[in-house]
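Enquirer: Multiple structures follow.
Derivation of every value follows stated rules applied to the coordinates shown; laboratory data play no part. Keep in mind that what you see is a predicted model, and the values were worked out from it rather than measured. Cβ atoms are built from the backbone, for glycine too; each structure is taken alone.
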Structure P
Amino acid sequence: MDETSVRAFRDDFARVRDEVGKVIVGNADIVDGVLICLLSEGHALLEGVPGLGKTLLVRTLSQVLDLNFNRIQFTPDLMPADITGTNILMEDEVTGRKIFQFQPGPVFANIVLADEINRATPKTQSAMLEAMQEHSVTVAGKQYRLAEPFFVLATQNPIEMEGTYPLPEAQLDRFLFKLIVPAPSLSELSIIVDRTTGTATPKINKVLTGEQVMAMRQVAREVPISSLVRDFAVKLILATHPRSETATDMVNRFVRFGSSPRGAQALVRGAKIRALLDGRYNVAIDDISAVAPAVLRHRVLLNFDGEAEGIGTDAIVRDIITRLSAQVSAALV
C-alpha cells in the first residue's frame with residue numbers, strides 16, 4: 001500500500017458521494033455506510049418508514065456505478081424461484097427435442113435492490129442466503145456463480161408496521177451493516193420539496209466501473225491492523241454474549257444472544273475503510289467504535305426484559321465500548 005493508492009481511494013469515494021448527493025438530500029452517514037458496505041465486500045440493510053428515500057438512494061447508487069442493476073420487489077406472494085430463477089422446458093432448435101434450460105432470476109446482477117424485503121415470507125427471504133454468502137445460486141443440484149462485484153442493498157419497514165415478517169437471524173447476520181434512515185430535518189425537507197416539485201432534473205454521471213470497485217476492495221484489505229486493535233474488536237464481540245467474561249451488566253440483563261464471528265469480520269472490514277477515508281494507514285480503536293453500532297444492532301438479540309423496557313441495542317453497544325475503552329486506557333497507563 002502506498003500514498004498514491006490511498007489518495008485515489010479517497011478521491012473515488014468522494015466522487016461517488018458527491019454524485020449521490022445530487023439526488024439524495026442529507027443522510028451523509030447513511031450514504032457513507034452504504035459505500036463502506038460495498039467496498040467491504042458486504043451487504044447493507046436500510047430500515048425506515050416509507051417515503052424516506054431508501055429506494056431512491058439505491059437506484060441513484062446504481063446510476064453512479066457502471067454495474068448491472070436489478071430490483072426485486074418483495075411481496076407476500078413472491079416465490080423463491082422468482083428470485084433465483086428456474087429451469088423451464090425449451091425446444092432445441094437443432095434436434096427439436098425438449099430440454100430444460102436455466103433462466104436466471106433477478107438476483108443475477110452486480111447490484112440487487114431487495115425492496116421491502118421483510119414483506120415476503122421467511123421461505124422466500126431464505127432464497128437470498130446462498131447468494132449473499134457464497135455469491136452463487138443452486139438450482140436443481142447445479143450451482144451458478146454470480147458476477148463480481150455482487151452487492152445486495154435491502155430496504156425494510158420497521159417490523160411494527162402491518163404486513164411485515166421479521167427477517168430470520170441467519171439472513172440478518174449476512175448483512176454487514178444495518179443502517180437506520182432518519183426523517184429529514186426542516187431544512188432538508190424544504191430542499192427535497194424544491195427538488196422534487198420543480199422542473200430541474202439532476203444529471204447523474206457514472207463514476208466507477210466494476211473493475212475499479214474490485215481494486216478499491218483490494219486496497220481496503222491491505223490496511224494493517226495491530227494486535228491491540230484486533231483484540232479490542234474481538235473482545236467487543238465476545239462481550240455481546242451474556243455470561244461471558246467480558247459481558248457488562250446490561251448485556252447479562254437484557255441480551256438473549258450475542259453476535260456471531262461475522263460481527264468481528266464486519267468490524268475490522270468497516271474500520272479499515274474508515275481509516276482510509278481519514279487518510280490513515282492503520283486501524284484505530286476509534287474506527288472500531290465508530291462502525292460498531294451499524295455492525296451489531298441487528299446481531300445482538302434482546303431478551304424479553306430488554307424488549308419490554310425498550311432498551312436499544314445501540315445503548316448496549318455503547319456501554320460495552322465504554323467499558324472496554326476504559327480497560328485499554330488503564331492498561332496503557
Structure Q
Amino acid sequence: MKKYQAVVFGSLIKDIEFFSDEIFIVENEKDLTRQKLLAAEYGAKIPVDEIYFNYGGGAGNVSTGLSKLGIKAAPAGMIGNDQNGKEMLVYFKSQKIDTSLISINKNEPTGFSFILGSKKDNDHVIYTYKGASAELSFFPALLKKFKADYYYIAALSQKGWEKDLAKLFSKARKDKTLIAWNPGQKQLVKPKSMLRFLPQAEILILNKDEATQLVMNFFGKSKQINNVKYLIYKLKALGPTMAIVTDGKRGASILDIDGKYYHLPAYGRKKPIDTVGAGDSFSSGFLAGWIYWQDAKKALRLGLKNSGSVVMKVGAQNGLLTKKDIK
C-alpha cells in the first residue's frame with residue numbers, strides 16, 4: 001500500500017484552448033450566478049488568433065500543482081485507452097507524478113475541453129466533454145491501494161457521486177485522513193446530498209459564484225448575498241472546519257480553524273494573460289501551504305501567489321510555482 005501526503009480525486013482532461021478578438025464580455029448583473037457572459041456575433045465565422053494544447057481537469061491540475069510544490073501527491077482519475085490518454089500518462093511521468101492511481105476505461109475516450117477565450121478581456125468559457133472521467137468510480141480495489149494525509153476532492157462527474165463520496169469519506173474516517181473539498185456543479189445542484197458530507201470536510205473551497213449558489217440554496221436570497229464575508233460565514237455554518245471563497249482579481253477570503261477571518265488581495269498587479277486553471281492553482285497552493293505550515297493566512301498567501309503565477313501564462317499548469325519559489 002502506497003502512502004501519500006495527498007491524493008487528488010477528479011477529472012483528467014486534455015485542453016484545447018483558443019483566443020479571438022471577436023469575442024467580448026457582456027455584463028449580466030440581474031443574474032447573480034451568471035453576472036458576466038461571453039458573447040460573439042450569432043452565425044458569424046469567428047477567426048482564431050491563437051491555439052494551445054495543454055492538460056487539465058481537477059485531478060490533473062491540483063496533483064501537478066502540489067507535486068511541483070514538493071508535496072507527494074497522486075491523481076486518482078480515469079482516462080480512456082486512447083492516444084490522448086497515453087500522451088497524458090507520458091506527460092505526468094515527465095513531471096515525475098505518480099500515475100498508479102489512474103484508471104483506464106476501455107470503452108470511453110479521455111475527456112477533453114474546448115476553451116474559448118476573449119483576447120481583449122483575457123477571460124473564457126470552457127466547453128467540457130468529461131468522457132472517461134464521468135465513469136470514475138471509487139471501487140474497493142482502488143481504495144485499498146493507498147493511504148494519505150489528505151484527500152483533495154475536485155468536481156466529480158460520475159452519476160453515482162454520492163455513493164462514491166460516502167465510500168471515500170468512510171475510508172478517510174478509518175485512516176484519519178483530512179479532506180479538502182472543491183465541489184463541482186453536479187454536487188452544487190444537489191445541496192441536500194452535500195449536506196451529509198460538509199461537516200466532515202476540513203477545508204471547503206468555492207469561488208464566489210459557487211458560494212453564492214450554495215448559500216442561496218440553503219439560506220435563500222439576502223441583501224448581503226454579494227458580500228464575501230457574509231457568504232463565508234454561512235458556508236462555515238454548514239459544517240466544514242474551514243471555508244474559503246475565491247473572488248478572482250479581488251483575492252480570496254478564509255474563515256479558519258479558530259474562527260478567524262482573513263482576506264488577502266490577488267497576487268500581482270499585471271493584467272492576467274489567461275485565467276484557465278486559476279482556481280485549481282489556488283487550491284494546490286493553499287493545500288501545500290497548509291500541509292507545510294498549518295497557518296491559514298500563510299497558506300492563503302501561497303494559494304494566491306500560485307494562482308497569480310498561473311494566470312500569467314497560457315494553460316492551467318504552465319505557470320505553476322515550484323518548491324524553490326516558496327518563501
Structure R
Amino acid sequence: MATAGTVVKVRARTRRLGLVLLLLVLLGAIGLLSFYLHPEFFVDKLQQFRVWRMGLQQEYVVLNGQKIHYLVGGAGKPLVLVHGLGGRSEDWIALIPQLMNHGYKVYAPDLLGYGQSARPDVDYSIALEENIVRLFLDSQNLKQPDMAGWSMGGWIALKFAADRPERVHKLILLDSAGVSFDARNVPLLRPKTEADLARMMNVLTPHPPSIPSFYAADLLRGFAREDWIIDRALKSMYTGKDLMDGRLNAIKAPVLLLWGRQDVLTPPSMGEQMRSGLPHSELKVFDGCGHLAPVECSNEVGQEMVDFLK
C-alpha cells in the first residue's frame with residue numbers, strides 16, 4: 001500500500017507537471033501572438049539563420065561617416081553584388097551558394113538607406129549610391145572585381161562601369177534599370193494598402209503569392225517606415241540626370257544581360273536596348289519569371305552567371 005508520504009509526493013509532482021504544461025501553453029500562445037503581430041521579425045531571423053548556414057559573415061564598414069552593412073563569404077575571385085530599390089544584401093541568398101561553390105568570394109553590401117546600413121538625410125540618387133559602391137570597393141581593396149547589379153542595382157553598376165571602366169572586370173545586369181523606359185508601373189513599388197501590395201506583386205512576378213492579411217499588414221508597416229527613402233530615390237530617378245542613354249559605349253567590360261521574359265517593371269525590351277548599345281554584351285532571357293528572376297529562376301540565372309564569369 002502507498003504511504004501517505006508517497007501520495008503527497010505524487011500530488012506535488014502532478015501539480016508541478018501541470019504548472020510546466022500551463023507555462024508551455026502560455027509560451028506557445030505568446031509565440032503565436034508575436035508571430036501574428038510581427039511575422040517579418042521571424043522571417044528576418046530565418047534569413048539570418050540561412051546566412052549563417054551559408055558561411056557568410058556579416059560585417060560593417062564606415063564610408064564617408066556612414067555605417068554600411070555587408071555580407072561576405074567564399075574564397076577566390078571577388079564578385080560584388082548590388083541590390084535594387086528597397087532591397088538589401090539578403091536578396092541575393094538564392095544565388096550566393098552557387099557563386100561561392102564555383103570559386104568566388106562574394107561581397108553583398110546594403111546600399112546607403114537600405115537593409116542594416118545608415119539612413120541619413122540625403123537624396124538617395126543613383127550618383128550617391130554609385131559613390132558608396134566606389135568607396136566600398138576601395139575599403140575592401142577591390143581594384144577590378146566582377147560586378148552584378150539587379151534592377152536599380154544594375155543602374156548603379158552600369159553607371160559605375162561607365163564612369164570608371166578600369167574598375168570593372170566583367171559586368172552582369174539582371175532585369176536592370178538605367179535607360180529610358182515606360183515607368184507607369186514604378187509607383188506600384190510604394191504600396192499603402194493590401195490591394196496595393198497585391199498589385200505590386202503582380203508587377204514583380206508572374207506567380208504572385210497569396211499573402212495573408214496579418215502578414216500583409218506587417219509588410220505595409222515596413223514599407224511605410226522606408227517610404228521616404230524610396231520617395232527620394234524615385235524623385236531623383238525621374239529627373240533623368242543619371243540615365244545612361246547615349247553613354248553605354250563608355251563601358252569597356254564584357255556585359256551579360258539576364259532578364260525574366262515576364263518582367264513588366266523593366267521589360268526585356270530594355271535588355272534589347274542595352275544590348276544594342278553595349279559593345280561587348282550578350283542577352284539571355286528566361287521563361288517563367290519576371291522582375292524577380294534571380295529568385296524565381298535562380299538555378300538557370302546562377303548557371304549563366306558562372307559560365308559568363310569563367
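Enquirer: Please state which of the structures P, Q, R yields 0.10 when FRET efficiency 1/(1 + (r/R0)^6) of positions 41 and 289 (r between Cβ atoms, R0 = 30 Å, to 0.05) is computed from it.
Expert: That value comes from structure Q.
Enquirer: Another question about this same structure. Taking distance in nm of label points 7 Å out along Cα→Cβ at positions 97 and 129 as the quantity of interest, name the structure among P, Q, R where it is greatest.
Expert: P
Enquirer: Out of P, Q, R, which one gives 4.8 for distance in nm of label points 7 Å out along Cα→Cβ at positions 89 and 265 as computed from the coordinates?
Expert: Q
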